[in-house]
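Asks: Scrolling down, you'll hit the structures one after another.
What follows draws every value from the coordinates through simple rules; no lab data is involved. Quick caveat: nothing in here was measured; it's all calculated off a predicted structure. Cβ atoms are built from the backbone, for glycine too; each structure is taken alone.
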Structure 1
Amino acid sequence: MTASTATRDRILDAALQLFGEHGFRGTSVAAIERAAGLTPGAGGLYHHFRTKEAVLTEALERHVGRLGALRDIRRLFAGVQDLEVELTLIARYVLAELEAEHDLVQVLVLESRQRPDLVGQTVERLVASSVTEFAAWLVQDWGAPAEQARATAALALASLFSHRLISPTVLSTEEFVTSWVATFGSALSAGSRSPL
C-alpha cells in the first residue's frame, strides 16, 4: 500500500465516522483532516478528493462493498438443511456485519433524508440485493412461494436492521434472535408448499 493510498483510507475512515456522528453537513473538511492525521485547514483532503461529497461517495462505496457478503447468504450454511439453524445463522451473521459497519449504518440513517440523491441509491442497492438473495434462498432451498419469499425476506431483513438501530434497549440480542427465528420459522413453515 502506498502512502497516498494509506492517506486516502485514513480520510475515508475518519470521514465516515464523523459523518455518522455529526452528519454530512455537520462535519467540516478541517475536522476530517484532523481526524485523519492531516493538518486541519491546510487542504490535504483536496490532494486526494475533489470535494467533501466525493469523500462521502467513495466511503459509501467502499463500505457497502464490505457488506456484500450479506448478499451471499446461502454460502453460510451449505449442507445444514435445518431451517431453525439456518435462520439463526443468518440473524447472527447479519447483526454482526451491521455492528462491524456501525459507521456506515449511522450515515445511511442520518443522511437518507438529507442526501437521498446519493444515500438513497446506496440503501436501495444494498437492500434490494440482500432481499433478492434471501428470497432466492427461501425459494430454492425451502420451497417457499416466490411472492411469499420476497415479502418474508424484506420483513426479516428490515427487522434485523431495526434491531441493530433501536431494539437492543428493548430486547437483548439473544432474546431478539430467538424471537426472530421463531417468528420467521413459523411463517415459512405455515406458508411453504412442502414441509420445512
Structure 2
Amino acid sequence: MLPPGAVGASQPSTGGYTPGLPTVTDPEKAYADLTRQEYLDYVKNYRAYEEQLINKAQTDRTLIDQARTDVGLASTLSQGVAARNAQRFGVALTPDMRQQQALRLQRANTLGGIQAVNDAKIAQRESNTKLLADLINIGQGVNRASQQQLGSAAADATARNNAYTQAKAQSKANTYSTIGSLASAAILAFAI
C-alpha cells in the first residue's frame, strides 16, 4: 500500500470501493513505488540473513570440528572398554600383550579418526553445497517471477499503445465518414 501523499495514491474512498484502499490515479507510478518498497523491505528484513547464510555455506566447518572432538572421546572410550573387558573376564595381560593391545587400539583409533574426519568433510561439503543451491533456487524463483511481471507489464503497455493507435485511427475514420455523410447529405439536399 502506498503511503498517503505518494504520487499515484489518493485519500481513501468509500464510493463503491473497498474502504481504506487508496484510489490509484497513476498505475505505473504506483507499481514503481510498490516495487521500490518491496526491495527496501527485502534489504531491511532479509538481506543480512541471506548474507549470513551465504557466508555459512562457504565457511562452515562445524561437522568437521565435531568429528575431531568425537575422535578423542572415542579413543578414550575404547581404551576404557578394553580395560574393563580384561578386568571382567579376569585376563592377566603380560607387558608385551598390553603393549600390543595399546598399539592395536592406537591404530584402530587413528584409522577410525581419519575415517570420521573424512566422512565429516564430505558431509560438510554436501551440507554447504545444498545450502548454496537452496539459496540460488530461491533467488532464481524470485528472478523468474520478476521477469514474468516485467514481461506482463511490457505486454500491457504495448496493448495500451496499440489500443490508443487503433482508437485514434478509428476516430479519424469516423470523422472522415461523418464529413463524407454530411457532404453527401448536402449534395442530395442541393440536388432536390
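Asks: For structures 1, 2, which has the highest computed value of relative contact order in percent (Cα under 8 Å, 6 or more apart)?
Replies: Top value of relative contact order in percent (Cα under 8 Å, 6 or more apart), among 1, 2, belongs to structure 1.
Asks: Which structure, out of 1, 2, was Kirkwood radius over Cα pairs in Å calculated from, if the result is 25.8?
Replies: Working through the options, I get structure 2.
Asks: 2.3 is what came out when distance in nm of label points 7 Å out along Cα→Cβ at positions 43 and 115 was calculated for one structure; which of 1, 2 is it?
Replies: 1
Asks: Determine which structure produced the value 11.6 for mean count of other Cβ atoms within 10 Å over residues 35-42, calculated from the coordinates; the candidates are 1, 2.
Replies: Considering all the candidates, the number was obtained from 2.
Asks: Please state which of the structures 1, 2 yields -30000 when helix-only ellipticity at 222 nm (-39500 (n - 2.57) for each DSSP H run of 4 or more, over all residues; to 500) is computed from it.
Replies: Derived from 2, not from the others.
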